[in-house]
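Listed below are the structures to be examined.
What follows draws every value from the coordinates through simple rules; no lab data is involved. In this text, all values refer to a predicted model and were calculated from it rather than measured experimentally. Cβ atoms are built from the backbone, for glycine too; each structure is taken alone.
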Structure 1
Amino acid sequence: MTQQQTQPTPFGTKETRLVIVRGNSGSGKTSLAAELREQYGRGIALVGQDNLRRVVLKERDTPDGANIGLINLTVRYALDHGFHAVLEGILYAAHYGPMVEALVRDHRGHTHPYYFDIPFEETLRRHATKPQVDEYGEKELRDWYRLQDFLPSRVESVVPASSSLAETANLVMLESGLAADSARRDAGVLLDEYDSGTWEPADVERAFAEDLARGRLSGSQLRAGLREAPPGRLTDLITRATPVFERTRTDDTTEKLRLALRPLLDKLASLP
């Protein structure tokens, strides 16, 4: 893909989610992508610039590199086939900006671009904790570093150095809708397993479900219920669902999650 503007080519669906993570080497992009996969599970594609450029193509980073088109095609293919996707890499604005902005423009679903705005000294410190610390060092990191290399459209949310990996991952999961989507999916999985007899909740889990089922399923109600919740898969699900109700501002998102949880809780509680 060259730097020429392309005609809009829509991809994905209104339900797919694309997270784009850009920033300098050592800023935490790959760690964030891995944490999002860990929290979400199957169904999310990780598209790493380094993997496609350096491993698959073994290509230098140039303005018209073949990897730009390969990244573009990979992201679009994954989302067209029902996966969510996380694209991560340095992705210099001068080289990759038109391609990234075309992804933002063309995606039919929810797109959330982020930029790690990390001082050079902090990227150097973070690099020292990486497995490939001996592959390159301060000189290379300094050569690669670009200060605040934002996209021209300035569509990205900025992640500061003060945001920890856990804080950033939780924020992205909530803002992107991945947290709500994974909780809805897993509520359906638990209900199917309960109906098929492959999951049998303990009596204390049934009692927990009954307490929750009698309420409206609000963030405050779920948070209060978790204070004395028994260990188990239901509690794990409610723990992940609670922040969605507490911090999501979209009524449609919370209502869809409520509709996914309600049949599970009612059945466990044996409520009509």
Structure 2
Amino acid sequence: MGRRTWPPVVLLCGGLGLRQRTDGDDLPKPLRPLPDGRALLLHVLDYYRAFGVTEFVLCVGYGADGIEKTLLEEYAVRPEGVEAGAGWHRFTAGDACFTLVDSGPQAEKCVRLLEAQEHVGDRGFLLGYADVLSDFDLGALVALHEAAGGVVTVTTTRVRSRYGELTVGQGALVTGFAEKPARPELISAGYFMCSPELFRFLDADQELEGHVLPRLVDRAAVHAVAHDGLWLPFDTYKDFIDAEALIAREGCPWLTPV
């Protein structure tokens, strides 16, 4: 992959993460360790940094102090090296810059993005979640977005059914059985490239996926690039168990495309 200047990455990592918790577990999802003992968030950052991304805006909320502490320890930054402003903290580590924007644990994604806007300015930006890992080529996302000229470009993938699926014919005869087949529907893989125009469509009282993106689709302003490779969501407790087993077997395959 040739060298390029990468846009900043805005990472959504401030929610409560209730679906992946067990009883008595209040650890923020981005800080849950993977088999190597490092937090999930650090692996997500490794993925982006492996491409050469150097600027990160982290939209934090629940567990914000713990996330900042983990980052400072990982990148060996002393507390006095942190710049503070109204609702945000910033520090640099080598050639990388990290800005944490705290909108609180209950804020909707549109609110988080609007509060991150001042740190993005009038530039395009990558948008992602702190609970997804993959071997997706970010360069393909940026290239399609630049060529298409839309407001948002989303990465799509397919997932496998959670269940065995049957085909039943006449006389109740089972004519086909497939164990957890790949679903035909495309889903969002959680990687976006956004033009700065996106901020004009954000509304603090609306949902990003439920309102803003459908409205942009109606305006023919959303494009998609497909990903058929590794995709690991960390949405539920079972997702963590399954992904951890894969990682224990194969290491960190999300770093292989670089």
Structure 3
Amino acid sequence: MTAPRREPAEVRRRRIVELTEQNDYLRPAEIAAALNVSGETVRRDLLALEQTGELRRVHGGAMASTVRSSEPKRSDRSATSLERKREIAAIVASLVSIDDTVFMDVGTTIEAAAASLPPEFAGSVVTNSLAVGGILNERREMELYLVGGRVRVGEMTTYGPDALSQLEGFNASLAFIGSGGIHVEAGMTDYSTDDAAVKQLMIAQAERTYILATSEKLGTRARRFVCELQSVAGVITDSDAEPRALDELRAAGVTVLTPADLPDPA
């Protein structure tokens, strides 16, 4: 039998965090086998990592922390949850009137929503997303305002004082805002401080705001606070959302829209 390998606790615990991030959920026995350490060592490590907020202990195992410090690459996000994004986009389309002025910020779910705007839409869209601008560029029946500013490399978005100054010149009837996480207690959160500032200004200057969140974001928290969920008109998510997550949000007074809320086609 191979003796358990000894390595510094800090190194071992970093490997445990990496394992839970890669697998979402692991049992202590699986972690012990992967690291070739004892079950008691794993239990001590899990307790220490939970105390520092780096993961969550749940019944029978451990999960990655719901506080996410970094966002997946745009190329990866663009290729995932496509059907979920289409479902959310259909709800967005049902909420838009023909002459609305609409804020749309950034993210691949927002891009799906922009592509779904009804053909008869003849209002205005104000966005800091270069990708949304590209999607709507050929829509001659509507007005498109692309907010300038510093470009966030790799994300095709603008931010900073110039972007905020330009946004201050607009008011909107609707805002559709992308999210990094949706949590009953933590509210709506995101990864970038700069993006959060743009989101907050759009929310402040819109009559109604809806947060777009694919179901895997429900119950999670990113590192930057954006707003309380009760301060917006609602959260829009997809049909894969866990009933428990929906119930928790609604019990807290949050309006949640899913595909089940769409009217049946005539």
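Structures 1, 2, 3 were shown, and helix-only ellipticity at 222 nm (-39500 (n - 2.57) for each DSSP H run of 4 or more, over all residues; to 500) at -8000 was computed from 2. Calculating FRET efficiency 1/(1 + (r/R0)^6) of positions 132 and 228 (r between Cβ atoms, R0 = 30 Å, to 0.05) for structures 1, 2, 3 picks out 2 as the one with the greatest value.
Consider the structures 1, 2, 3: one of them gives 43, 18, 15 for semi-axes √(5λ) of the Cα gyration tensor in Å, for residues 108-235 alone as calculated from the coordinates. Say which.
It must be structure 1, since only it matches.
Rg and Dmax of the Cα atoms in Å, for residues 156-211 alone was computed and gave 16.9, 47; which structure, 1, 2, 3, did it come from? Here the read-out was taken from 1. Once distance in nm of label points 7 Å out along Cα→Cβ at positions 44 and 244 is computed for every structure in 1, 2, 3, the highest value turns out to be that of 3.
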